[in-house]
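Student: Each in structure tokens, the structures are laid out below.
Nothing in this text is a laboratory measurement; each read-out follows from the coordinates by a stated rule. Quick caveat: nothing in here was measured; it's all calculated off a predicted structure. Cβ atoms are built from the backbone, for glycine too; each structure is taken alone.
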Structure I
Amino acid sequence: MKNISKLSFIAILIIALSSCTTKRTVQRVDPNKQIDLSGRWNDSDSKMAADALIEQVLGERWIPVFEQEHNGAKPVVVVGLVKNKSHEHIDAETFIKDIEKAIIRNGSVRLVQAGDKREELRGERAGQQEFASSETVKKWGQELGADFMMHGTINSIIDEYNKEKVVYYQIDLELSNIETNEIVWIGDKKIKKFINN
């Protein structure tokens, strides 16, 4: 009798536990569709900020001033560090890539590699000096020097009470003349989210 009641209890427990579990479903969605699950920084915020800041920087007068001073030549820009000073983990690399893509799409300025990627290119060029044919070897000293460097920060402020929270992000970018250290442009994008739990 004890065995039957133990088996019945186990069977009921298994049925109860299996009915409590939910099935996970996965759907493919349009990568451009805005989806906010947690209220934290996400891909939509990164793209929105990059697009807004590129529209600002490429619409300012520093470009025509440079072109006038350099016989119509397009300025060359390198995107430096964008430091995350916010309260959450933000992969600044995705934001930097969004900035670089927007610069290339616009075509008003030229873009050169920065940091590790530039070093990787130099390593390839060094290897070619020894291993590539003389007809195809790439020469030293032919890099396109940047005229301006873009760098910035991502900051955040949180205001929270009971189950409501406001998260405010401010993305600041600056463009500096590499030769003179002159700041030729400063821009920002603000994003504010209201989260109600």
Structure II
Amino acid sequence: MRIGIDFDNTIVGYDDAFLAAAKKLSLLRRDFSGDKRAIRDAIRLLPEGELAWQRLQGFVYGEALDQAVLFEGVDAFLGRCRDEGHAVFIVSHKTEHGHFDPKRVPLRQAALGWMKRRGFFGADGYAIPLENVFFEDTRADKLRRIGSLECTHFIDDLEEVLSDPNFPPVKRILFARGEPTGNALPYPICTTWKKIEAEVFGEHE
């Protein structure tokens, strides 16, 4: 198989990183709790909230990226792909720099560094070739890349990406993170990476 995977919010989880950064920057009360979506919604209610949210994203995806974590189950999935000889490609819609980031932290290099420190590329890790990682400027570029790689599967957390009419003809899987959509979709919805693994490898209960 040739398995394509999105990066942000699919492989890597940002809930704790966003919460810590928002409090550090005094955008939220010290007693605030919630996931990334709740944090986003709360910040957008502030004066110039949309601008504050975009700035926070640039900070977390760059300077504070090391506070982000690998989602539970990704380790087992990538290890199995390595052991069984399936090709893994990481294809991400990611700009060179964050919006309104005064430090101009290179987001793509930050993501590569995060993956390197977690063994994505080493023979003693997940053994994913560095040349199998792609960062694209636009969603359209991302979809073209998925098609050119001839992926058999693609895993993403965004319904609007997987449902794009220009999405190439591959098996699509939505990672819904415990919040299944109410929409009837023409592809599987998985709330955990364990379920994604069962879907990809055909091991349904």
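Student: Using the calculated result 5.6 for mean projected area of the Cα convex hull in nm², for residues 83-154 alone, pick out the matching structure from I, II. The partial results should precede the final answer.
Tutor: Details: I: 6.6; II: 5.6.
For mean projected area of the Cα convex hull in nm², for residues 83-154 alone, the value 5.6 is produced by structure II.
Student: In addition: So mean count of other Cβ atoms within 10 Å over residues 43-50, computed for just one structure, reads 12.2; which one of I, II is that? Display every interim value, and only then the final one.
Tutor: On the way: I: 18.9; II: 12.2.
So the calculation was done on II.
Student: Identify which of structures I, II gives the largest calculated value of FRET efficiency 1/(1 + (r/R0)^6) of positions 91 and 147 (r between Cβ atoms, R0 = 30 Å, to 0.05). Let's see the in-between values first.
Tutor: Details: I: 0.60; II: 1.00.
With respect to FRET efficiency 1/(1 + (r/R0)^6) of positions 91 and 147 (r between Cβ atoms, R0 = 30 Å, to 0.05), the highest-scoring structure among I, II is II.
Student: Suppose you compute log10 I(q)/I(0) by the Debye sum over Cα atoms at q = 0.08, 0.11, 0.14, 0.16 Å⁻¹ for every structure in I, II: which one lands on -0.28, -0.53, -0.87, -1.13?
Tutor: Working: I: -0.46, -0.70, -0.94, -1.09; II: -0.28, -0.53, -0.87, -1.13.
Label of the originating structure: II.
Student: With helix-only ellipticity at 222 nm (-39500 (n - 2.57) for each DSSP H run of 4 or more, over all residues; to 500) derived from the coordinates and found to be -10500, which of I, II does the value describe?
Tutor: Numbers: I: -12500; II: -10500.
This value belongs to structure II.
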